[in-house]
Structures are given as structure tokens and as C-alpha cells.
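These are the structures in question, set out in turn.
Each value in this text was obtained by applying a stated rule to the coordinates, not by laboratory testing. Keep in mind that what you see is a predicted model, and the values were worked out from it rather than measured. Cβ atoms are built from the backbone, for glycine too; each structure is taken alone.
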Structure P
Amino acid sequence: MEEIFVLGVDPGIAITGLAIVKKKNENLELIHYGAIKTSSALTVPERLKDLHRQLTDVLCNFKIDHAAIEKLFFSTNLKTVINVSEARGVILYTLSEFDKEIYEYTPLEAKKSVLGKGNATKKEIQEAVMNIFNLVASPKPDDAADAIALALCHIYSLPYLRSLDDCSR
């Protein structure tokens, strides 16, 4: 009886989407979802410290085996890329502090794994997540739905990842 808990993380300085999905045998359960929010009234270092503290709380309060985090993609807004990169660094550091196995997926990979197409809209991702978990409302904020998709992407990728691991032995 296989059971695994996957934390999906959609990094951001203002809002970091989070989701914890449990897979037991072939059953999926959405354990938790939401977001870590930091105040724009704080300095960037204070926001990063707050992100670390809030993520630490999540890691202390939930069982998590693996973490699936969104890889950065190209953006024309340099300030956004820098802030997301800094947040992503804090997230990777915090996860490694707790010895979590970390896997990285692009937005395209996450969308494709959940919907079969990499150019899915935010609304399509939300609807897919609602259908998979029989939710009556769309996960809010949007970043939470993206985090759910990242967790699902990792769960759906596990058989392939394990086959690669078996080949390397």
C-alpha cells in the first residue's frame, strides 16, 4: 500500500501558492491548499523572512514526502523575475532544511500533466482541479490551483521517475 504526500509550490514574493496532495494506491486526496502572502509594506528581506517562517509552519504541521516547485520561465518583466527568483531561493532553502525531496516542473509540464495541453488557461486549470477533487468552488487564489497542478504533475510523473531510478541501479 503506497502512500505519498506531495507539496506543490507556485513561488512568488507577494503570493506563494501551496497545495498538499495525498496519493494512496490509486486514490488522490487534496489535504490542504491556500497561499502564503507577504505584505507589500515590508521590505524585500522582511518579506523573504516571512515567507520562510510561514513555509516552515506548513512543513511543521503537515506530513510531506516530496515537494514539486515551479521552475522559472522567461519573463519580460525583470523586476518580477528577480523577486520570484529570490522567493524561489528561500523556498528551496526551507525545503532543503527539512530534507524534503525537491522536484521542479515548468508551468507547461504541470498544465500538460493535468489537462493534456501545455497552453491551458488559468481558468482551465482551476476547472480541471475542481473536477479531479470534486470541489464545489474554484481554489483561491489562482496560485493555489497552480500549486495543486504542480503536485499532481509530480504524482503523475512518479512511475516514470521510479523507472529511471530502477535503470540506474
Structure Q
Amino acid sequence: MNEQINKALNEQINAELYSAYMYLGMATHLDAESLPGFAHWMKLQAREEVEHALRLMDHIADRGGRVELAAIEQPPSQYGTPQDVFEKSLAHEQEVTRLIHQLYALAVEQKDYPAQIMLQWFIDEQVEEEKTAGEILDTLRRIGDRGHVLVSFDRQLGSRQAG
């Protein structure tokens, strides 16, 4: 595996693990706000991000590269309203998409075909991540300050299954 690709994949592993850490921070914030369904949704999101990091780690290992884990930046502990949380979540997913696209462009430049194939999964995944966060954010904007509707939406998000 090309050293430049190996380094970039390690950086993406760190970004995925930061994402998991951030979503766990959001979950604890939402738990503290008595929104267990939102918190549950975020905990499952954190698990997905760890799975993304593991997928990248496996790719590196399968190709004889070297995984080098770096320190994970501390995420914020306060996130505001549920709408604020999902605005931050969507913005974060858009940043992750940018990073994945950058990584894919490097794989194309380096003619690393296995990395391109593997990264296509991430590109598809990011479309879904942004779509889901955007839909939840749209719903929260429509709900506004109607607490009883927020409680119902909290229950709906709490029914999310790992997948």
C-alpha cells in the first residue's frame, strides 16, 4: 500500500472515531435533556462510526499497511436544543463527506484501485448519512417549540434499530 494512502486512511480512521466520540457526547447531552429516544439514536450513530473506522482498519491490514491510531480530540459537552444538535450533526456529516471525497481523489491520483472500490462504499454511506440527518433536522424545524410533538418524535427516534 502506498505510504501516502496509508497515512490518509489513518487520518480518516481518526475522523471516524472522533465522529463516534462526538455522537456519544450528543447522546449524553440529550440524555441530560430527558430525551432518551434522541440519545438512543445518537448511540447507534456512534456505533456505526466505530464500524466505519474498523472497516478502514481492515482495509489497511488486508493490504499490508500499518494502522496507527492517534489521539481523539475531545468533543463539546453541550449542544443546545435537539435542532441545534442535528444542525451540528448534519454539518459534521458534510465535513466527513468532504474528507471522504478528498481521500477518493487521492486514491484516483495514486491509481489505488482497491482503495477506490472500498471508498465507494463510504461515498454511498455519506449520501445516506446526510439524507437522514437532514430529514430529522427538517422535522425538528417543523416541530418548533411544540413540546408534545417533540416527545412523540423522541419516541419515534428511540425505536431505531442497529443496522
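Assuming 14.1 is Kirkwood radius over Cα pairs in Å, for residues 45-108 alone as calculated from a single structure, say which of P, Q it is.
Q
One of P, Q was used to calculate distance in nm of label points 7 Å out along Cα→Cβ at positions 5 and 141, giving 2.5; which?
Source structure for this number: P.
If helix-only ellipticity at 222 nm (-39500 (n - 2.57) for each DSSP H run of 4 or more, over all residues; to 500) comes out at -17000 when worked out from the coordinates, which of P, Q was used?
Only structure P yields this read-out.
As an exercise: semi-axes √(5λ) of the Cα gyration tensor in Å, for residues 69-148 alone, calculated from one structure in P, Q, equals 24, 16, 12. Which structure is it? Walk me through the numbers before you get to the answer.
On the way: P: 24, 16, 12; Q: 32, 16, 8.
Value 24, 16, 12 for semi-axes √(5λ) of the Cα gyration tensor in Å, for residues 69-148 alone corresponds to P out of P, Q.
For which of the structures P, Q does the calculation of mean count of other Cβ atoms within 10 Å over residues 117-124 return 12.6? Before the final figure, lay out the partial values.
On the way: P: 12.6; Q: 15.9.
Label of the originating structure: P.
With semi-axes √(5λ) of the Cα gyration tensor in Å coming out at 24, 19, 16, pick the structure among P, Q it was computed from.
Corresponding structure: P.
Can you rank P, Q by distance in nm of label points 7 Å out along Cα→Cβ at positions 37 and 93 and just name the one with the largest value?
Across P, Q, distance in nm of label points 7 Å out along Cα→Cβ at positions 37 and 93 peaks for P.
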